[in-house]
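The structures considered in this document are given below.
Just so it is clear, none of the values below were taken in a lab; they were calculated from the coordinates. Because the structure is a prediction, the values reported are computed rather than measured. Cβ atoms are built from the backbone, for glycine too; each structure is taken alone.
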Structure P
C-alpha cells in the first residue's frame with residue numbers, strides 16, 4: 001500500500017508510481033500563509049539554513065498522506081520549533097520534509113528491484129539547486145534535471161507521435177526531443193549521517209502523529 005501499478009500506454013509495460021504528497025502545494029502554502037513571500041523565495045530562504053534545519057521537522061501531509069502510509073486523515077506538522085528558528089529554518093524544513101517523503105518511495109522501489117541508481121527530476125522544483133541537492137543528500141543517489149519545462153505535456157505528445165508513426169518507438173522519440181542536464185547533483189557525504197538521523201526522527205514523528213490523529 002505504498003505504490004500503485006497501472007497498465008502503461010505502451011503494450012507490455014507497466015507504470016509503477018506513488019501518487020504522492022503535495023510538495024509544490026507545501027511550498028506554496030508556506031509562502032502564502034506563513035511567510036508572506038512569493039513561492040520561488042522559499043528556495044532562496046532554505047539555502048540559508050543548514051542541513052537538517054537546526055532540528056526542525058515538517059511532515060508534508062497537508063491534504064492527507066500517501067507515504068509512508070495511505071491515510072486520508074493524516075495532517076501536516078512542524079515539530080521542534082524554538083525561538084531560534086527563522087523563516088530560513090521553516091523553508092528548509094519544508095523542502096527536507098518533502099525529500100524525506102520522497103525517500104520513502106525511492107527506498108520502496110529499490111526494495112522491489114525497480115528504478116535505477118540515478119533519479120531524474122522534472123517540474124518547477126527541479127529549477128532549485130538547493131532542493132535538488134537536498135534530494136541527492138537525503139536519498140543518497142545522484143539526481144539529474146530533465147531539461148523540459150512541460151514534461152507531462154511532452155510525454156503525452158510523444159506517445160501520440162509514436163502512435164501515428166512520427167517516431168519509430170518511444171526510445172526514438174525521447175532521444176530526439178528530451179535533453180538531460182550534463183551533470184547530476186551528487187550526494188554530499190558530509191551530510192549523509194545528519195540526514196539519516198533526521199530521517200529516522202521524521203519517521204518516528206510520522207508514526208506518533210498518525211497515532212495521535214487515529
Structure Q
C-alpha cells in the first residue's frame with residue numbers, strides 16, 4: 001500500500017491571512033501536493049492562542065503527516081507551538097524569513113507610542129520572551145532573503161544583509177538543520193518560485209539545494 005504524501009500547512013505572518021499563499025498552493029497542486037493554511041489574528045490575538053489554534057488544526061489531519069511552512073511571524077508561531085505542544089505526526093518545518101532571534105525594526109517601533117499598536121500583540125510577545133525549547137528531533141530548515149526592499153528600510157540602522165524587514169542574522173535558528181539565503185525580499189517569499197522550490201526540496205529531503213539557481 002502506498003504511503004500518503006504528507007500535507008503542507010502554511011502559517012502566515014503579521015497583518016496577513018492564509019490567502020497570501022494562494023500562488024504557492026496552486027503550484028503545489030500541480031506537483032501533487034495537498035496543502036492547507038492556518039489563519040490566526042496576528043494583531044488582536046496572543047502568541048499562546050495562535051500556538052494552541054495551530055496545534056488543534058494539526059490534530060484535525062488525523063493520522064496524516066503534516067509539514068509546516070511559516071512565513072515571518074508565522075514561523076515564530078510554529079516554533080512556539082512545537083515547544084508548547086510537541087505534537088505527533090509533524091514532518092519537516094520550513095521557516096521563511098522568520099525573525100526567530102529578534103527583530104530590530106520591531107524593537108525600534110515598539111519604542112514609539114504612536115506606532116507600537118501597529119505591531120499588535122503576537123510579535124511583541126515573541127520578542128519579549130526567551131527562545132522556546134524546541135525538541136531537536138524536529139527537522140527545521142530556514143530560508144532568508146537578502147534583497148533589502150521593504151518597510152524595514154525606513155528604520156535607521158538595519159543591519160545588512162536583510163530582506164527589507166528581517167536581517168539574515170535574525171533568521172538563524174540555532175536548532176535548524178539547514179539554512180539558505182536567496183535574493184528575495186521579505187514579501188517576495190510569498191510568491192517566489194525559487195523560494196517554493198527550496199522549501200519543497202527541504203520538505204522532501206531534509207536539506208536545501210545550495211547549487212540550484214537562486215531566482
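For which of the structures P, Q does the calculation of Cα extents along the principal axes in Å, for residues 41-168 alone return 48, 29, 21?
So the calculation was done on Q.
Of the structures labelled P, Q, one was used to calculate distance in nm of label points 7 Å out along Cα→Cβ at positions 97 and 201, giving 1.4. Name it.
Clearly, the read-out refers to P.
If Rg/Rh (Cα atoms, Kirkwood Rh), for residues 105-176 alone computes to 1.06, which of P, Q did it come from? Kindly include the intermediate steps, with their values, before the conclusion.
Details: P: 1.06; Q: 1.01.
Working through the options, I get structure P.
From which structure (P, Q) was helix-only ellipticity at 222 nm (-39500 (n - 2.57) for each DSSP H run of 4 or more, over all residues; to 500) calculated, if the value obtained is -14000?
Considering all the candidates, the number was obtained from P.
Comparing distance in nm of label points 7 Å out along Cα→Cβ at positions 73 and 145 across P, Q, which structure shows the greatest value?
P
One of P, Q was used to compute percent of Cα pairs over 24 Å apart, and the answer was 46. Which one was it? Numbers along the way, then the final one.
Working: P: 46; Q: 37.
Value 46 for percent of Cα pairs over 24 Å apart corresponds to P out of P, Q.
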